Structure I
């Protein structure tokens, strides 16, 4: 067996039939299928309105507009959040207040957010974790919740995407729902301004991509069930090692199984080499994090820095073969 691929998009030939039908209909630009896809996501996330866009940065900018953020305003975000948020904030002339994580769930720390002066807070939910029993509405800030990596996770009645005033979801090939590129931005209450201008056509997600998203939504529960099955096997394997599972660690937490992230008690370089020896790719979990410049600032970010330095992720997706799953599980069980 050769090197296991770190990721494969969860797209089947059957999924592509819908895309081909869109081409046959000779309507591939933004239209009725985009509307249908957006309505499906709004139902799933209990939102009143939304828009599907061609890029993740566009969705972030749209959320900033919904939050009525003006140049000079500040946003609060976890140091584990993607650096992209800081880049888009800079483009919009916004300042960023970086916040440490809650050690229980690895999301932004609510108590520390309460002490900052930001106008909006980004709740990024990394690798399936969610801020269980943390009511961010207590801050009085506008809440932007990103479910790109947490879609489908829930703890009893507390589910990903049910707290944000605005909700963002990336739709790239490595996300839980893929349209082959793009992103969604929705609003809890009210309506998003009309996106029917000539200029918006260059930002709106085409029907060709939206048709794939519709099929992905229809198959989401089935594919999440498969991910969760693999996740449970990997979690069982990890119990025989001295390393720590990322995020909420409770038998009542129903994680989406989209990612398998581990906080190591050893050097990541040694673990990555160990995985390579057995054809299992292992990657640093937060190499694209906004917190990379703060690795020496342990006084301000004591909870997040260990994850920035020693958290890794393993391949986990529905198309892993039985032999590949066994190989990854064995590597996890015997991590140095």
Structure II
């Protein structure tokens, strides 16, 4: 019988998918034994919408979670600006960590977090859910096997149409939307193309509805043999349906578009492969079954905690990714 992971969640976030991560653990009760949850930053008052989902579970203090040796793992899902802080506390207490992306806004604090998980030999697993998209996983295998040849460019878009309130909230972060959602795209570009020679941030404020944040994110990643880009707008009508990932190589191109199509039970992804040099080829299009964004991600974390799976994303990769995200956000001297 599979060993259950005793786990607690630290924090909830109004604008991310913290409750979905919690409910994914609850749904997978054969894998997780949920000890309870912590609401550390006035979240009970600020995010009452999650309370209905939490009724069957025990609210704990932070000290109770950190000092309970039976709780071996935590999910850190509080507001972005507090992520690194609570993850570092958890690491100092020897907890295995799943942390929402991308971390806080301080490079020094993130470096300290990475050093702490290294020193304690802990699992450090981040909430980049596209890593577990079935089409992304197939695409990564095709790239690894050389089926696309030498990669020339990656075009990654993650757009949506947020309310003015959410768009103004983005002003809490450097680069606004690039920090909040563009981080997913930077992750994909770095996994496929590696460390860029140069990162050119082109983030803007759309200057509508009185919003002053950089709610339009764009960054260029320069490589020796091509240029890749990440685009993420919070002010694009129909933007969700145009989320896409296009990878072009010398032997073929793969397009994931729509990246996510929502259904009542989850979402699916459409993938088109092009390997015919005829200009007007329609490519080969396929569609995944309906899947949950978070189930595989959080189940994989449990497998890592049990020692059944190695984390493919190293400590050093996560630190490099974080620094490149900040470069894409326009931060200097990273």
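Values quoted throughout were computed directly from the atomic coordinates according to the rules given, and no laboratory measurement underlies them. Model, not experiment: these values are computed from the prediction. Cβ atoms are built from the backbone, for glycine too; each structure is taken alone.
At a glance:
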read-out: Identity of the structure behind 24 (criterion: relative contact order in percent (Cα under 8 Å, 6 or more apart), calculated), options I, II; value: I
read-out: Parent structure of the calculated result 21.9, given that mean count of other Cβ atoms within 10 Å over residues 51-58 is the read-out and I, II the choices; value: I
read-out: Of the structures I, II, the one that 0.40 was derived from, the read-out being FRET efficiency 1/(1 + (r/R0)^6) of positions 11 and 251 (r between Cβ atoms, R0 = 41 Å, to 0.05); value: II
